[in-house]
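Structures given as structure tokens follow.
FYI, it's all coordinate maths here, none of it is from the lab. No experiment lies behind these values; they were computed from the predicted model shown. Cβ atoms are built from the backbone, for glycine too; each structure is taken alone.
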Structure 1
Amino acid sequence: MSSPNALAERLVALDRPLLVALDVDGTISPIVRDPDRAQIPEPTLSVLAELAETPGIVLAFITGRDFDSLRRMEQLDGVWRAVEHGGVVLAPDERPGDRLLPEPRRKALEAFRAWADEQASDAFVEYKPQAIALHVRAIAMRDPERAEYLMREADTLAKGLGLHVRRGKALREAEVVPSDKGRALAEILERSGARSVFFVGDDLTDFPAIELATQRGVGAFVRSTEQRGTPARSAEVLDGVGEVAEVLQKLLALLHR
């Protein structure tokens with residue numbers, strides 16, 4: 001585990017263009033009970049905006065959020081975005097197009113939504129173009145057994161409907177098409193022309209991207225009290241959103257010295 005100063009020095013020595021790719025919730029935005037209320041702190045947004053404008057730096061967000069939800073939080077220019085766990089990769093200034101689901105897939109997602117609306121009304125349910133995410137963090141704080149029950153039921157129903165199940169911290173998501181943050185990171189690396197990468201994430205869904213980043217630069221994992229497992233390969237470990245912000249600030253300072 002490197003100090004923020006040592007990690008920033010390591011990053012500034014990587015080949016450029018350097019891709020700085022970040023998960024959002026739990027990485028640069030503190031985890032909150034209601035995901036709609038999550039915010040990226042203003043000082044971090046300011047650093048990110050400067051990084052996006054710095055020669056030799058490519059900035060990207062790789063998140064489980066959909067495009068509109070991400071844009072509500074950051075509204076930055078010149079940034080790559082991989083949304084819906086990497087299911088949609090967008091270059092700067094690109095917007096997602098319409099995606100029509102085949103009838104059987106649409107009906108499967110509608111059936112999962114009907115269950116969530118009726119049986120999981122106490123959870124925060126996030127509706128995406130090709131997925132439905134069930135967030136049970138608030139329930140787990142007051143009734144852990146209820147939270148576990150809902151996640152088990154979501155697993156069973158999604159599998160029965162032929163949907164892909166994504167598991168995260170206090171999260172179950174039913175997806176029409178499985179996606180992968182590692183593949184999204186690889187696509188951004190190739191399309192952007194970056195020669196090295198720094199990726200930071202905090203959940204099981206981030207492990208493929210962390211793995212790739214350790215091979216092409218630096219991968220980092222943000223640990224928390226909800227941590228389950230660790231990345232397969234050696235990765236830097238950061239203590240929370242505050243330390244991620246500190247590393248980004250120190251990196252920016254070194255780039256402009």
Structure 2
Amino acid sequence: MNDELLVFSRHVSLPQIGADGQQRLRRSTALIVGLGGLGAPASLYLASSGIGRLLLNDFDQVDITNLPRQILFRADDVGEFKSDATAKQLATVNPDAEFTALNQRLTETELVEVMIDCDVVLDCTDNFASRTRINAACIETGTPLVSGAAIRFEGHLAVFRADKAGGPCYRCLYSEEDENLENCEGQGILAPLAGTVGCIMATEAIKLLANIETGLEGKLWVYDGLTGSTRLLSIPRSPDCPACAGSIEND
């Protein structure tokens with residue numbers, strides 16, 4: 001076993017991953033949009049799991065109120081772009097990986113350009129406009145999407161396979177009328193809840209990259225942090241979805 005596989009020997013020991021699966025991770029590229037409470041733990045676990053390249057997108061800067069739940073950042077990072085601070089921290093975790101910081105708010109066209117070389121996208125943003133742009137770009141490029149959200153004590157997660165025909169997308173689940181204008185600044189959020197959702201997002205992304213079957217494809221996972229209960233809801237493909245009209249099924 002070479003040194004790289006030795007580092008990830010606990011992965012290699014899993015029959016669902018093995019040496020071939022770990023090499024697939026090493027050759028993979030993931031885009032993470034949003035490096036807050038979800039993106040911080042997700043990026044940390046993707047880097048520490050041996051993914052070869054991470055594109056890190058966030059136009060925001062580190063604020064002191066981010067530190068309790070955005071676990072990559074330290075007091076010295078306050079005022080720095082989150083993407084730069086994340087890349088710096090992750091390089092100490094996996095110096096063999098490539099980390100690219102994208103400090104601007106990406107348009108849909110720019111997202112498409114970035115996604116062309118990506119194997120999976122993690123949507124860790126907190127607003128409907130960004131989520132719909134990311135969803136549309138994933139459909140155009142046929143890139144799998146792992147979408148997460150967290151507020152107060154509740155977490156959501158779904159996996160959308162834009163690389164497959166016939167499945168639902170984010171817009172099949174939510175429309176403009178469903179947009180939640182609440183945010184964690186006004187409503188609050190339990191710090192480890194964001195970590196819970198972010199870690200599961202990383203798990204689902206790794207499963208996609210390693211060709212491991214997921215039970216969350218086309219489903220919404222809902223976690224109640226107060227009761228510890230979970231629900232798994234099927235997401236039907238909407239015949240009226242404006243985004244699915246451009247999916248690979250109709251090419």
Practice task
Match the computed value 12.2, 35 of Rg and Dmax of the Cα atoms in Å, for residues 35-114 alone to one of the structures 1, 2, and report its label.
Solution key: 2
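Rg and Dmax of the Cα atoms in Å computed as 17.3, 54: which structure among 1, 2?
Working: 1: 18.1, 57; 2: 17.3, 54.
Comparing all candidates, it corresponds to 2.
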Problem - When relative contact order in percent (Cα under 8 Å, 6 or more apart) is computed for each of 1, 2, the largest belongs to - result: 1
Fill in the blank from the handout: Comparing 1, 2 on volume of the Cα convex hull per residue in Å³, for residues 27-162 alone, the highest sits with 1
Exercise for the section: Assign the value 2.8, calculated as distance in nm of label points 7 Å out along Cα→Cβ at positions 75 and 155, to the correct structure from 1, 2. Expected result: 2
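Suppose you compute mean count of other Cβ atoms within 10 Å over residues 51-58 for every structure in 1, 2: which one lands on 16.8?
Source structure: 1.
If helix-only ellipticity at 222 nm (-39500 (n - 2.57) for each DSSP H run of 4 or more, over all residues; to 500) computes to -12500, which of 1, 2 did it come from?
The read-out comes from structure 1.
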